[in-house]
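Take a look at these structures.
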Structure P
Amino acid sequence: MVTINLVFMVEVAGLDPLQMVLVGTVLEFSVFVFEIPTGVLADAVSRRLSVIVGHAIVGAGFLIIVVWPNFYAILLSQMIWGFGYTFISGAYAAWVSSELGVSRANEAFLRGSQLSHAAALVGIVIAVALAHISLALPIAAGAIGLIGLAIGLSLFMREGNFRPTVLQDRDTWKVMRTTLISGVSEIRGRPVLISMLVITMVFGMFSEGIDRLFTPYLIESFEFPTLGPLGSVTWWGVIAAVASLFGLAATTIARSRVNLEDQFRLTHLLSLLLLGVSAGVLALANVDSFVVVLACYWLVGALRSAYGPLMTAWLNRLLPEETKATLFSMYGQADAIGQSLGGPMVGALAKYVSIGFALGISALSLLPTLPLYKRMSRQLQS
């Protein structure tokens, strides 16, 4: 589904670079609005139920894109997607941690990322085959698959170690309010968590550029080499497949080489990964070789693939169990705020200056995270 999603928006729905970024901004605004309420609800009622509902809603959101391929319908679909995503984001990591314990959960995050990249290769092959018939088919298949996943989870997903607060106190709103206040107090009382909150917001500002503009950048800036009798849509499958292989390699290396128990070294590694991402996107925006641009994109994707689960592991060790879904949701909201603020600015630069310039500015926006990581390292040692 995601292999073809952005290509569909450009080639079928006809979105320009600014509209592409605005679509992402609407998605992230939806996440911003609903992230904390759904995270608190997961802590108060059921993390399992939250994950199941979230997958069904996301699937329904993507079906709208297929039925009405126009800008306004896509905006609506992104709002629904963002709403559904908030049910999953904080609840999923908290559910894993609750069922497995912190150490086993951190290992599971990396293992899960590995399996995700491996499974994506199968999905990419199917997506390209379906896209040769119609660009809408991979999106429809993925959306239906997510709804099917929700049904499967309702049958097989267990939740044995979580005790919902609402069962002990029937005043649901009071429980949710207390959970939220407790989560906010936890972050306010720990400077290292505040620093990571700021870093997460800055990363969100950066990511909207590369996530939304890379597809139109390739389409507008380069002529795709021919692949014999295969159509140009095959290139998107090749790009996604190689990205998954790079991501699989990165998470495999991280899983075998990184000591998740050493919070100080993990902090240093996260800063190096973001420095590499910034350099890779800056290079991508300033070269005129199709092959080099793809190489930079794959490298950046690999670094981000490692960064995601490692950052989740970093947080998982510091967040208290009773408000974990709420706090994970707060970090998800910080990311959404960053994307909502950065998206329109990057989109305007792409439309009125150039997409390459907008990508370069996005890359430079990551640099302020480096002194924050250095500060966090000192805080962890003290």
Structure Q
Amino acid sequence: MTTTSNGVTGLVESGFERVRDAFAANFEAGHEVGAALCVHHDGRKVVDIVGGSFDRDGTKPYGSDTLQLVFSSTKGATAVCANLLAQRGLLDLDEPVATYWPEFAQAGKGRLPVRYLLSHQAGLPAIDRTLTPEEVWAWDPVLEALAEQPPFWGPGTAHGYHALTYGYLVGEVVRRITGRSLGSFFADEVADPLGLEFFIGLPEELEPRVSPIVAAPIVGAAQGSSGYSSTLLARALNMGGAFRDRVWMNRRAWHAAEVPGGNGITDATSLSRMYAGLIGPVEGGPSAPLLTRDQVELARTPLTFGQDQVFASVGLPLEQKIGLGFWRASPAAPWGARGSFGHAGAGGSYGFADPEHGLAVGYVMNKMAEAVLIDPRSAGIITALYAAVGAEAKYI
């Protein structure tokens, strides 16, 4: 049924009212400006709600047609593309990256396997070359820099968050195999079949629908506001110095570019629907899931252990469970039950699927949380959601 409660509007099926209430509570506590939440259960949409304002000034409501930059939640979409190619036998995850991208063999990387790119074990979270924004938008200069870059650690010996390089590394392998950019491949093979409004490279005519991000202080840290700017985490975030503009995320040029590790633009409905379509048939979509059960199992099986090298550079203890591009539910990614897998984005957005409970969730917002790792806004929502399906959000 369509409902309105405390300024939150949209679809809430009977039994899921507490999910709406938990979402609304974040507004009441002052944690939100504008946000949206969608839940699919067994392929059927049971929650699809929005609340708050399109921008900080409150010029108009945050509507069901609002689009939102979701930062690293884009990585989940990129991972889908690689897993689809693997499922089709076009990508061998144990083959060296250089099999598909010969120039990558430079600097001792000739035997580095594709799975290290997806699981952040490649040792390439940053680049030594200085880049301009125009070079990042152009794609090829980033690829040249990554091809010549020596790893920061022995590939496969550790892992560290490849905040932006991830999308270029995985995206170039996809491009070499298919002849299509990551954004184009995703549009053709994932977004169109599932009916998603999810763009990696936003068409100009959709720009007015994009809600501007209200940035958190952490965003400026990579641009030189403190000693933090020289750390490996800051270098991973600024892409050779190209991300030096503190409000880059609201500029048309960045929305138009393809940055598959961090500039996807979508809505909560599409994010949830994408994950629902990975694990089963989804209403109004293909009759079979995009990924087979075997591929889902491979995709969510953790490949990483121990401290993340990039977050360690700023003294943050973080041990993620990362599979083939997806993060498995864990204390570092506290969404859902043990089998849940997905990806979150800077400031708080996230999407995930839980095959065992038939759940898929998408959450987007325009106000970034100040927390570097875990956004507290998600806890109440996810607890209420699992209670609604008679389960417990227990990831350990």
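None of the figures in this text is laboratory data; all of them are computed from the coordinates on show. Bear in mind the structure is a predicted one, so any value in this text is a computation, not a measurement. Cβ atoms are built from the backbone, for glycine too; each structure is taken alone.
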With FRET efficiency 1/(1 + (r/R0)^6) of positions 115 and 275 (r between Cβ atoms, R0 = 25 Å, to 0.05) as the yardstick, tell me which of P, Q scores highest. Q
Can you rank P, Q by percent of Cα pairs over 35 Å apart and just name the one with the largest value? P
From P, Q, which structure was helix-only ellipticity at 222 nm (-39500 (n - 2.57) for each DSSP H run of 4 or more, over all residues; to 500) = -29000 calculated on? P
Just checking, which of P, Q has the largest value of relative contact order in percent (Cα under 8 Å, 6 or more apart)? P
As an exercise: distance in nm of label points 7 Å out along Cα→Cβ at positions 211 and 251, calculated from one structure in P, Q, equals 2.4. Which structure is it? Q
For mean count of other Cβ atoms within 10 Å over residues 83-90 computed as 16.8, the structure of P, Q it came from: Q
